[in-house]
Structure I
Amino acid sequence: MATVRGLIVVVLLGWTGSVAQPDESVWDALREPGSIVVLRHSYAPGTFDPPTARLDDCSTQRNLDEAGRAQATRVGEAFRRNRIAVGDVLSSPRCRCLDTARLAFGKAQAWGVLQGALNDTELRRRQVAEMRSAMAAHRGGPPLVLVTHGSVVTDLTGLAIRMGEFVVLRRAADGTHGVAGRLYIE
């Protein structure tokens with residue numbers, strides 16, 4: 001039993017070490033052509049939108065509070081302080097994601113697949129395939145930014161991250177993307 005526990009600890013430590021990089025490594029990875037940022041929206045109180053939420057009416061959705069808006073602004077400031085200019089910024093059409101993108105990067109283009117599909121496994125599979133296709137097409141230039149929800153981040157990266165945290169994906173020689181690091185800006 002102790003051997004199994006020890007093995008689990010080793011596996012978990014090895015897994016964590018492969019994605020938890022020092023800040024500088026994250027910024028260095030973002031300077032590489034073809035990198036991708038997968039950003040979970042900044043802090044929005046609560047867990048899910050109510051069933052009556054509509055995309056065309058932010059008042060029906062969960063939204064960033066003052067702390068979330070300030071956090072999104074700090075994310076953008078960190079990118080500018082580290083001299084990382086971003087390319088396209090694609091966002092879930094949910095207001096908390098669009099607001100995060102605009103506050104951090106000054107721009108956002110709504111992309112429905114970044115909204116996710118918690119209760120529809122087949123739709124979720126198709127959305128992830130479409131996201132991976134777009135990621136594969138991003139071969140160079142400044143980082144592509146995807147602003148989305150926790151479930152989508154997990155679907156794309158296998159990681160569970162906090163609101164306001166982002167994962168940096170680095171393009172591999174075979175055209176796929178692997179996790180280069182992650183960073184949480186409070």
Structure II
Amino acid sequence: MAVSSGDIIRGVWGAWRLAKRDTGGMAMFDISPDGAAKSFVAVALAFPLFAVEQAMALGFRWPLLLQPIPLAIAAVGFLASWLVLPAALTWILPWLGRGQRLAGTIVACNWAALLISSAAFVAFLLNALGLFPGQLGFLVLIVTEIACFVYEGFVLRTALEVELPIVAGLVVFDALTSELLSAWITGAVQAAL
């Protein structure tokens with residue numbers, strides 16, 4: 001199961017097309033079980049962005065993040081936050097009668113999560129660098145987060161073809177678990193320092 005640059009390009013391009021509300025973006029994905037496994041390369045592509053965010057949160061203590069224990073905590077926590085939704089979908093989709101859409105949904109969500117991570121990182125970085133006056137930076141972060149939730153909902157609705165309340169529930173579940181894991185990661189890394 002080698003992941004080629006073509007796999008990555010098709011995955012990112014499909015997610016980009018979905019971001020433009022083009023449901024044809026789903027056709028770019030390899031929605032086989034092998035394609036679902038390959039789509040987890042998006043985790044490796046997004047981790048450096050997460051690591052930079054963690055380092056910026058630590059301020060002048062950022063070199064301490066490179067020690068083995070804090071780095072392992074951050075990596076495991078990040079991976080866990082990425083795996084929560086696919087694990088939940090494995091249980092939820094058969095219950096909804098959408099089990100056959102599991103692989104395609106995982107592929108779409110993984111590549112979309114890479115775009116979401118990138119957008120959140122850019123907003124965080126611009127805010128952290130002080131490029132927005134006053135409370136505008138906070139507003140940009142909130143608007144970016146809302147846009148990411150809407151995008152995730154569109155991706156889930158396109159991949160699953162389910163009603164909006166189900167999609168909303170999945171997005172809220174993912175947001176809550178991600179925030180809880182993010183808080184745990186930040187606390188655990190700082191405690192390990």
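All of the numbers you see were taken from the coordinates with simple rules; none came from a lab. Note that the coordinates shown come from a computational prediction; the quantities given were computed from them, not determined experimentally. Cβ atoms are built from the backbone, for glycine too; each structure is taken alone.
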If helix-only ellipticity at 222 nm (-39500 (n - 2.57) for each DSSP H run of 4 or more, over all residues; to 500) is calculated for I, II, the one returning -13500 is structure I
Candidates I, II; mean count of other Cβ atoms within 10 Å over residues 68-75 computed = 16.0; producing structure is II
